Structures are given as structure tokens and as C-alpha cells.
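Before anything else, here is the set of structures, which you'll find just below.
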Structure 1
Amino acid sequence: MSFIVLLAVLTVAQSPATLESKVSSLIAESGAEVAVAYRTLDGKSQLLFDADKTFHAASTMKVPVMIELFRQAEAGSLRLDDPLPILNEFRSIVDGSPYKLSEGDDSDLEVYANVGKTMTLRRLNELMITVSSNFASNLLIEKLGVENIRATVTRLGADGMKVLRGVEDSKAFEKGLNNETTARGLMVLFDRLGRGTAVSATADRAMLEVLKRQKFNAGIPAGLPAGTPVAHKTGSITRIHHDAGIVLGPRPYILVILTRGIQDQKVSAPLMAAISKAVWETER
């Protein structure tokens, strides 16, 4: 074999795997259902795996709630610093029967400590996004109107995201009336935020700052160099674990990872981190 032919063979054999093959292998090895949507904000690179498969949205549905809050603030319908009475009573979408949220099932206790008092819409939004407060989410959904949230999702073209109700509505859950999303739907929402077209350039920058303060960082951020800013939102329920956001590196990109079928988040989180790392290394 000539030197030139040998060099060519070695070059092919040693060439790094493509991002598609890396992600495909990680998904196959996990044995779970995984959807991935990756797109650079400049639109020059994109990778989709089962991007239109429907998943329970879990807390990723709080992103369109925030967008609708800022839209109404931009329109003058409300102010972010308006106070809102804190009442722990909500109505099921099934029959209007009342239900309450349980502190033990929530990720934050601040709102519960303020029952009977008021909190600002701004503070409720901060808690809804950064520590994924279910109580704050339900209060904001009730204030904003779920129909308005759905209309905004449609206007933004994120049809894969379907917001039906607040959280902990057990009657709705039993009937399969759940909030749903696709990786593509979340990608569209974050693409809008990243390009300043979800509400306005100013409002979208403010929302990204909130998302950058996310406290749950075992997914996408864990696969990145320390200190890399990420504006993202996680979501999890039994056997469901998601992360979606914008990695604000030298060439910002959107990454959405949805998983279903892994019981332990100590397994699903490293999977998401590994996919995130593969994307980051490709971007380099």
C-alpha cells in the first residue's frame, strides 16, 4: 500500500464522529425515548432527532407562561410590579372543582409562606422559572388566562407546545388532559427569545436574564465548560426529564433535550449533559 493511500485510510479511520452519530449513539445506549433539537441562532447549523414527538411538557410549559406575562406587560394590561393576592385554591379544568397545591410536592416554599399576603408578578415569575415553583405558576396562569397563553404560543409558531392547565390538577391528569410539548415547539420559543421577537428586544433580554438564573443545572449546563452562560428551563415528573434553552457561547445556539423512560434523574441528567457536551464540542 502506498504512503498516500495509507494516509487516506488512517485519516478516515481517525476522523471524529459526526454530531449526528454521537447523539444517535448516546440515545441508543440510554434505552430511553429522547428527542433533541439543536439550532444555532444564526440558523446555519441544525440537528433534529424525533423533534415532533410529543412529550409531557412538565415544567417547560412555564416558558410560554413567562412570555405571555411579558407580552401583557408590554401591552400595558398589567405591570410586572403589580401585587397579586396569594391564595391556594384553584379550579380543575375537568369540572371546576377546587383543589390546593401541597408544599411537599413543590420545589419552593416562598409562595406558601406568603399565603394571605401579596407578591409581585415579577417575583412570582422569578420563582416560577428559577426554582420552578408550581404555586407561582398556577397563580400566574390564573392571572394571565390560559387561553391567552395558548394564543401567544400559536402566534409565535410553536405549535408543538400545548398549554391546557396549571399543575397538580389531578382530575385532569387522570383524564389525560396534560400540557404537552415537542422539541421543535420549545426550539421555536427559544429561537424567538434569542432573536428578540417573542415580545420585544427589551422584554426578551429581560426574560433571558431570568432564565440564566436557573437553579437546576444538572442537564445542559453540566456538559459545558464551567461558567458558560445558559438561559434555560428544566422540567421533570416521574420518568420524564427535560432541559431546553440557549447556550450563550461564541456562537449562541438553542438546545432542547426531552427524555422519557428513565426513572432516576441521576441517570437522565448525565445523558443530557453528554448530549450537551457533544453539541458544544461540535460548535468548537
Structure 2
Amino acid sequence: MIIDAHHHLWRPERGYAWLDAPGLAPIRRPFTPADLQAEVAAAGVDRTVLVEGGRCHHDEVPEFLGYAADTDVIAGVVAWADLSDPDLPATLARYRRMPGGDRLVGVRSQVQGEQDPDHLDRADARRGLATVAAAGLVFDLVIRADQLPAAARAAAALPHLRLVLDHLGKPRIDEGAAALNNWRGPIEALAACDNVAAKLSGLVTEAGPQWTVDALRPFVATAVDAFGPARLMFGSDWPVCLLVAGYRDVLDALRHALPPLPASDLDAVLGGTATRVYHLVD
């Protein structure tokens, strides 16, 4: 079974202001469950995890849970939540009562948008992470490479919290060996925390329009060495990936960028890890 552990859906008119940025015209349009179903069917993907799309508003949550309830291919939802919300326990409980709430598998906030690289050291952020752990949910880390050390400290301080690193912490793959050297130490420190898994997602975008499989290989190999296949999962980052590559291209690129793996390890990366970490059910 192949599981796409990271994709988005959106309707720009609902408030996705970040899509107004220059260069994003190719993805500045609605992407619906029907669009998703066509892509995954063509690529041979069986199930997916729908991740909040940067709207950062509670109104997105019932919409996404509703998509999951009505769309068999969507096995789980990572919804938006504000870590500093003093009512976060009640907020998460409310999410679970919504139609489709049984598909809620995790939450995410846009930590990458915080200027402070040590944002996850803040007391309110730590309280929020502890609340997510107590709710039995995953917290998805969408962070910049310079925020990896704070993420490692948070993971060590909260060993009962399941964390999933999105896009390998967004290394600047387009900068080649220099970026690899700067990123390797922090990613290995985060991977030393057993409660952290990571998504092999968003890599073609970080590599840029001229991406090649050869450019991806050293970053993927480092992740495999650091996390092991049992803590890595495939994610398309569709439709963001469309800025540089098609859905099927992303999956094929990952298959070619991975080092040779036993069949059981490849199965973990392509579906088993996501199933286990997100507690996905049929």
C-alpha cells in the first residue's frame, strides 16, 4: 500500500493569502477532492493524509474533516491549531466532535512563519505541544532548517509526543553541498529523538525548477541514515509540488533517490510508517 502522507487542498477565495505571492500563479486555483482522486489514481497511491494549507483559521477544519468523511482515499487529517491557544484542549475536543472527526490524526501550526528560530522553546509553545501529546495526536513540524535545534530540544523534553518533521526541515537543496553540510548536524540531532519521524516531502520544491534526482540523493541518504526507513514516509506536497514537478514525477523521483532498500524497508517508507505513526485505520 502506498500512502501519500502530505498533501493539501484549498480554495483560494477562502483566505489563503500566501498564494498571492509572486510566482505562485500555477497553484493559485482551487484544488478539490476530485482533483486529488484523479492524481492518486494515476500514480497508484492508495490513501492520503490531508494537511492544513496555511490558512490558519479554525473554519478550515470542518471543511477538511468533511472532505475526509466523504472521500475514501483521505485516511487522515492534520488540522491547523494555534499552540498558544489557552483553550487548546477544548479546541481539539471540538475538532473531534465534528463530522469526520474520527479522521483527525494530528495538528500543525505555521512555526516556519515565526521569526524566532527558538520559537519552540517558548513556554506557551511547549504547553501547546504537551496538550497535543495528551490528546494522543501527532504534531507536524513545518519548520525552517534554522529551527531544527529548537525542535530537537522540544522533542527531547516531550518524549510522549509524536512529532513528524515536514519536508525534512526544508534544507536548501538548491545550494548543494554547503546546505547539506549545514543541515546534516541539526537533522541528525533531531533524529536522535525516537519520538520523531520525518516526511520525504517538498524536496523537489526546495531543489528548484532545475531539480534532479542526483541533487536529492545526498539529502535523502542522510535522512535514511539518521531516521531509518521505519521513521520515514513519502509525501507529495501536492499541489505545491506543481511549481516544479507533477504528482507522479515526485513519487518516481523519491523511488530513484532512495538508496537500495530491502522490500520491507521500502514498504515502510511508502506506507507503513505513515500508517503506524498517524494511527491510520481503514
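Comparing distance in nm of label points 7 Å out along Cα→Cβ at positions 226 and 258 across structures 1, 2, the highest figure is found for 1. Upon calculation of distance in nm of label points 7 Å out along Cα→Cβ at positions 26 and 234 from the atomic coordinates, which of the structures 1, 2 produces 2.1? Answer for the origin of the read-out: 2.
Taking mean count of other Cβ atoms within 10 Å over residues 18-25 as the criterion, the largest value within structures 1, 2 is that of 1. With relative contact order in percent (Cα under 8 Å, 6 or more apart) derived from the coordinates and found to be 19, which of 1, 2 does the value describe? This value belongs to structure 2. Between structures 1, 2, the calculation of distance in nm of label points 7 Å out along Cα→Cβ at positions 154 and 194 yields its largest number for 1. Between structures 1, 2, the greatest calculated value of Kirkwood radius over Cα pairs in Å is seen in 1. Upon calculation of distance in nm of label points 7 Å out along Cα→Cβ at positions 58 and 274 from the atomic coordinates, which of the structures 1, 2 produces 1.8? Label of the originating structure: 1.
Bear in mind that the values in this text are calculations on the coordinates, not laboratory data. Nothing here was measured: the structure is a model prediction, and the numbers come from that model. Cβ atoms are built from the backbone, for glycine too; each structure is taken alone.
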